[in-house]
Structures are given as C-alpha cells and as structure tokens.
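Here, each number is a calculation from the coordinates, and none is a lab measurement. Keep in mind it's a predicted model, so treat the numbers as computed, not measured.
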Structure 1
C-alpha cells in the first residue's frame, strides 16, 4: 500500500515537533488545527501549527495570540 504525500508529511511533521528542543507549554486544537507552543529558553517561545513552525516569540501569550490570528486570517 502506497502512502500519500499528506500522510508522509503529517508523520514527519509530528516527529519534528516532538523532537525539537524545548518543553511543550501549550497544546490545543483551534478550529481543527493543532497548535503547540514550546519554550526554548527563558524568553523564547516557538509556535507550531499542525507541525509547521510559525515563528519565535518573547512570551507564551504573544505566541498563542499570533497562532490564533494566523488561523483566523488564513482559515479560508
């Protein structure tokens, strides 16, 4: 059985998010998209949406707000 590109991408992205350094401080499904916020340092928070990195932020609140705004804007 052949795997589709989407299945392979999901499998690899889930592994990449969990292998990335840092601890998970926020994990929630927003509008059907999995949002994970990881803390990489004292003032470094990375936002991931469905395994794809959005950006680094200086606080957890900024990271969650940016992820929510991104999903709201690009939900289509």
Structure 2
C-alpha cells in the first residue's frame, strides 16, 4: 500500500473505486521536511504575534499543511 497526503479536498468512494479531488496532494518522498518545519515555525510565530495585518485563517491553514506534511514524512 502506498500512502500520501491530501490537504483540502473531497473523496468519493464507490465500491472498489476511490476518486480524490484535491487542492494539494503530495507523496511522502516529495516532502521536504526542513521546509515543512520552517513553514510550521513561521505559521506558529504569525499566530502567536499576530497584528491586524496578519490573515489568521491563512496562517492557520499554513500551520495545518505543515503539520500534516511533517506527520506524513515521519511515517514513511
């Protein structure tokens, strides 16, 4: 079995057929763990020190993506 990550999207399961409609999908070997860790740290910093100029939803989404990437990369 090959596992990957799907961030934001939908899945349809019909019998033995699965269809994914994803905004972003990655295979574990495509994930740059250092880049994901840096993105996590940036997002956490933006959320902890946010001002009116910071788009909180965007920072939360960036944090979620980074955490998923890190989790998938560690389970390769």
Work out which structure the value -13000 belongs to, where helix-only ellipticity at 222 nm (-39500 (n - 2.57) for each DSSP H run of 4 or more, over all residues; to 500) was derived from one of 1, 2. 1
Using relative contact order in percent (Cα under 8 Å, 6 or more apart) for the comparison, can you identify which of 1, 2 gives the largest number? 2
